[in-house]
Structure I
Amino acid sequence: MSQPAPASVDDLFDEASGHLALGEMDQAVALYRRCVQQDPRFFDGWHALGMALLKTGEVKEAIGAGLMATTLRPNDLLAWTGLSQMYVRAGMIAEAEDAKGKARILSLGGKVAREA
């Protein structure tokens, strides 16, 4: 018998998002982790992982995922907004204000990094 093909990043992400919608955070986090292990440049996976980790109280790991998301897409409004929320939860107010400021610039149509 042949082995089933490994799940694509998109399939893993969709399955994780289904668990997230049902409030099954541990399953969602595990699948989002698999997404970013399979494709370390998968922005949506990093962003979703960070937000799911924040909901489970894994704030330090959430910040790491949030930083990966902002590194991959430095001009993404939601990435900076999420990172600001993570910093607030960690009590890192200066960092939260900096991330919030970047989100504000983006919300007004500006850029925080030059496009490659």
Structure II
Amino acid sequence: MGRRAQRPVTPDGRYNVGRGQLRRNTNPNLDDRARKRLIKLLMRSRIESNSAKTSEERARLNTVVRETKIALGESGPVWWDDGEPDFSGAHPMDTPYRDWWESLDVAQRSAAMA
């Protein structure tokens, strides 16, 4: 099981918590085939970016990473439509998820700090 799979997920499914911050989950409304294709592109682009030989190549691949994360719904406009703001990057204690965060046990909070 990957590290992300071990992270706690907010009750509404919008975020997981990693390194102590809310991180937006992939849009659950994406077609499964499209989601898999985008995740594969994201992973490949990240790996290639880390081994890029020139700054131009790295910049191009980082653009692909950014655009792919937007297509997945992990950044850019939010994928939900109820008007709730995006709390990405915030610690759960500083958001409406405070009560949920406080209800987690020690093991769940530890997983959220990784």
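Given a computed value of -14500 for helix-only ellipticity at 222 nm (-39500 (n - 2.57) for each DSSP H run of 4 or more, over all residues; to 500), which structure among I, II does it belong to?
Working: I: -23500; II: -14500.
Considering all the candidates, the number was obtained from II.
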Of the structures I, II, report the one carrying the highest value of distance in nm of label points 7 Å out along Cα→Cβ at positions 15 and 95. I
Check the numbers for mean count of other Cβ atoms within 10 Å over residues 39-46 across I, II and tell me which is largest. I
When percent of Cα pairs over 21 Å apart is computed for each of I, II, which one produces 45? II
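Matching task: 0.75 is the computed value of FRET efficiency 1/(1 + (r/R0)^6) of positions 63 and 79 (r between Cβ atoms, R0 = 25 Å, to 0.05). Pick the structure from I, II.
On the way: I: 1.00; II: 0.75.
For FRET efficiency 1/(1 + (r/R0)^6) of positions 63 and 79 (r between Cβ atoms, R0 = 25 Å, to 0.05), the value 0.75 is produced by structure II.
Relative contact order in percent (Cα under 8 Å, 6 or more apart) was computed and gave 16; which structure, I, II, did it come from? Walk me through the numbers on the way to the answer.
Working: I: 16; II: 38.
Label of the source structure: I.
Every read-out reported here was derived from the displayed coordinates using simple, explicitly stated rules and does not represent laboratory data. Being a predicted model, the structure only gives us computed values, none of them experimental. Cβ atoms are built from the backbone, for glycine too; each structure is taken alone.
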